[in-house]
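Each reported figure results from applying straightforward, stated rules to the coordinates on display, with no laboratory input. Note that the structure is predicted; figures quoted are calculated from it, not measured. Cβ atoms are built from the backbone, for glycine too; each structure is taken alone.
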Structure I
């Protein structure tokens, strides 16, 4: 007779708990707006409410779920809240949550085709669906990572490996007097993940040159050309350019076609960071904003940002998949297989173990359809442009960046000096976020403090944006 203390929890107990979890999640999503968006927890509150040592004996799932409901859910910042308008939204949609749950139940490792045939082939399929939706040419291959930080790192790692004469994979970089300083280029508005990639790839911060931007916060292609010529003259070796289609602070788009032409002429790898805004390219009317992206060597788009797939799910699309294999494929004896004509996902990045992320993206695309996804993105952009109009019409406020998508950058222009205005905007932000219904974030543009309203949550409606604007106006009258 089997020992009742061994193995998993009893099936009946698990089934009952799963039904309870289904109710908890459904109730949470239905009533998430009842919470303040920004957590009211103070540092240490949650830990202090939990035992300092692990339980010696088993605890019932019912009790664990009760503690979840009492201690965890109320003490979060609620990214699924319709008033979450900070950073960029990440919405856990119903279909995506179902996919995440099923993937957790299956608990497969899609490192080799044979370890998870359906997971491997579904990833090939669903990333190709995304390629088609974005209007990229045939031949691009998709690879799902956790975040854009890893996707960018992998792309730039392939760029470094591909550079002629370096033989970095075999010989490394340390202690080599024959290797000149390597350089990557990105705009002053590029995401910090590019800096981290330069650090991790052995180039260092000195190996990343920040290209100036124009009045609309887009990379200055002429300045890029000048910097490339300067560096080559100084004996430095350019290896890649990172262009951004939807910068983090302002969602500006670098001139992709002009940058692509420079990269072709200079034989440089072009990586396009479209983590947030790339999703808008599925709408035919916004696709022209991305002209030139089809010439990139690699593109990253995060479905967990604006395609309503639960975090984490970042898709790296690469023109030459063999470049990833050349940089990262390493097959120890215990992972050798004899199947021919299959994809082994471990060969295309730094991870061996790989979650079944494709399942939730597949379910999201099927449940909403391309038309439904387009309509939701259009809705968000429409709300942002309406908010932009309200701000421009309000005395004392100014919109400080173009609004190509669903993020509005603005500031309260009150105060005799720039420093006084910055302080007023900081007080304004704190007052709005303290109110509870919405959560905004801030950035710095041209040395001045700027507030951001980022509309991208699946549950955000016009009334939520109107509430945010009313709170902003009320707080501005008091700061």
Structure II
């Protein structure tokens, strides 16, 4: 090895100058994230999810004690810390209340597609659901665990843009999601095929809605790449692509170029399939969103739901320049967008779905106070089925078998066990969100107002309610009691 280091290789200066011993440096560097994660960083220090957050998810998923003792170790005076105002006397749950019988019962207060009178409107039975993650990016065992869980927890499962796989069809409700690659509904020339979408929907009653991805938080305005190492013949068949080549998603859509064309495509898909149709985007400039709102107010056409992705990124791999700097974090992006649709009096016709590190009850309460109606989780769901935040999703070497196509690595995923854990995480999440809501004096979280949540702003304004901070007043959600939701 010393001869090789000194005479045969010229790529690595360290191993050339310090033969054999120099390899130790590269090995230590390769396990640096794990060393910091377990031995160096404190409980609240890591990103994207710190040890306390991961511990709460793991304990909740395993139905273990997820409490803290001796008070919080969080800096409650830190910037953006959330305070939820409790009522002196909390909301009383009588013995006939749905939450007395099922403490995890928490469906969406709105019906997707009801305003636009879609043929098959859909009310999510859970306010927390599985966000868009493709088969291909995730392993078959991971996708199957997620779908089995959604059936157990009464949630829905977003397919991600990789197409509908057999692993998405294990009993859970599905939101079929497609992006610029049109995988699964792709013509031979790579364009969108309405005929294939109709065939897909007609043959799969598990599909409850369609979502068009305009952009995602990890890399808005940039197409995706599924490297050839992850592409099996099965993935190629499901996506409608060739084996042996990297799969590229174009930067922009070819099915439409303008906002009017997008709205018309939404209406065409809804008419052809009977399903509600929504869009997903990360928020930056608002000019085109404003044009959309104006056209929706004028024509009555438009998406039945809007999924707002945060610039915090997610499971999708991206260049650091995009992940760190392009698009707004969820709270800023969502509040800007919601205010725009509120000004046009459109919020009653849209179901707003939040996606961006919202998989914790207090953050979800804040999201509902800002105007969200549902929460999608991706990385939190992955953690509940075993993700250890190794942050090598893009390498096909995921040690937990979740973000890899390695048969050996994913063989470690016990689907029945992992699906039980994810279902338990969802149920614990809903239970604690219900309890926080009742502590604030409300029955469902859709009743949260912006005055109910305060955030630490900066040194000049020590804390402020959401309405003062973000400059609008959330619209009131029409709600006639949890009994109505139970009987819907």
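Computed values, structure above
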quantity	calculated
At a computed 0.95 (FRET efficiency 1/(1 + (r/R0)^6) of positions 209 and 337 (r between Cβ atoms, R0 = 30 Å, to 0.05)), which of I, II	II
At a computed -10000 (helix-only ellipticity at 222 nm (-39500 (n - 2.57) for each DSSP H run of 4 or more, over all residues; to 500)), which of I, II	II
For Rg and Dmax of the Cα atoms in Å, for residues 57-104 alone computed as 15.7, 42, the structure of I, II it came from	II
When Rg/Rh (Cα atoms, Kirkwood Rh), for residues 193-344 alone is computed for each of I, II, the largest belongs to	I
Among I, II, which structure scores highest (criterion: distance in nm of label points 7 Å out along Cα→Cβ at positions 89 and 281)	II
Identity of the structure behind 10.6 (criterion: mean count of other Cβ atoms within 10 Å over residues 73-80, calculated), options I, II	II
Which of I, II yields 0.45 [FRET efficiency 1/(1 + (r/R0)^6) of positions 185 and 321 (r between Cβ atoms, R0 = 30 Å, to 0.05), calculated]	II
Read-out mean count of other Cβ atoms within 10 Å over residues 273-280, computed value 23.1, structure in I, II	II
Winner on Cα Rg over 2.2 N^0.38 Å once structures I, II are ranked, highest first	I
